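These notes open a run of structures that come right after.
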Structure P
Amino acid sequence: MGQDDAAGGGTQQTIQDLEQQAAKDKEALDKLLVAYQAQEADISELKAQVETLNRELIDKETEKEGINNLLSNLRRQKDEMEVDLAKANTKIPFLESKLDKT
């Protein structure tokens with residue numbers, strides 16, 4: 001029976017060692033889970049920031065297009081006014097001479 005007691009003691013020690021290792025492994029896994037969850041939260045926050053920035057970018061692009069359209073219209077109006085001015089400048093001498101004749 002001495003041998004059975006020794007074998008039983010060794011088995012008991014092995015069980016304790018395995019339980020300790022299991023506890024260490026569980027603790028390590030718990031730490032990994034906490035770190036993983038923190039990373040998930042960070043990723044969610046970053047995704048929300050990216051979505052916000054994308055919306056702002058779209059708004060800015062729309063605003064830029066509006067400003068460019070306005071600028072284009074103003075340039076067109078300026079060009080039309082310059083043409084009208086050139087026409088008026090050519091009419092003035094003609095009208096002045098006509099006025100002088102009357």
Structure Q
Amino acid sequence: MSCNIDEVISMDARVDSRVPVDVKEKASKELAAHGLSISSFIRMMLSSVANDGLPKYWGIPNAETMSSIDEAIDDMKKSHLKSASSYDELAKLLNE
């Protein structure tokens with residue numbers, strides 16, 4: 001006997017999201033390769049967050065982002081970077 005989850009659980013809340021067309025198409029193809037639709041994936045992710053919260057790695061920068069952050073921090077520590085305390089001062093620095 002087979003059962004459709006939509007028949008067991010009332011699905012009366014709607015979630016809409018606007019994304020670029022290419023993102024939707026790429027995601028749809030990737031999910032389809034794993035037997036999932038966009039709707040089923042979103043339903044799974046929202047259920048997971050509702051039941052377990054966000055994963056602890058959520059918001060942790062990847063290696064490339066961390067490298068960029070470290071580089072920016074190093075640059076800020078070096079004296080060769082100029083700073084401005086007003087808009088006019090910043091405009092002068094940018095026009096040098």
Structure R
Amino acid sequence: MGSQSVRLEPAVIDERLSELEGWERTDGQWIERVFRLNSFPAAIQWVNTIAEQAEVMNHHPRIVIDYKRVTVQLTTHDANGLTERDLFAARQFNARFETFG
């Protein structure tokens with residue numbers, strides 16, 4: 001298992017999440033962020049943007065679309081919890097969202 005797939009300790013996760021706008025730990029194994037868009041078509045476009053980035057990273061989130069809200073959840077299944085891969089993906093999604101639209 002690579003260093004990016006090592007499960008992180010809760011204190012490390014909490015510290016790193018304080019640097020990630022909008023993300024929170026939902027339990028010991030997932031982080032999530034709700035992205036709010038201006039319209040349903042914009043929400044679908046945002047999901048497509050996430051999907052493209054997820055393919056590049058080979059790290060795929062759980063995504064829930066609820067009209068103009070897109071909830072993105074991350075975990076690393078191989079580690080049974082959160083790893084650097086999840087935090088990296090969250091940073092990438094945040095960066096893409098800043099320039100989205």
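Nothing in this text is a laboratory measurement; each read-out follows from the coordinates by a stated rule. Every value quoted in this text rests on a predicted model; they were computed, and no experiment measured them. Cβ atoms are built from the backbone, for glycine too; each structure is taken alone.
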If helix-only ellipticity at 222 nm (-39500 (n - 2.57) for each DSSP H run of 4 or more, over all residues; to 500) comes out at -13000 when worked out from the coordinates, which of P, Q, R was used? R
So distance in nm of label points 7 Å out along Cα→Cβ at positions 64 and 88, computed for just one structure, reads 4.3; which one of P, Q, R is that? Q
Compare mean projected area of the Cα convex hull in nm² across structures P, Q, R and report the one with the greatest value. Q
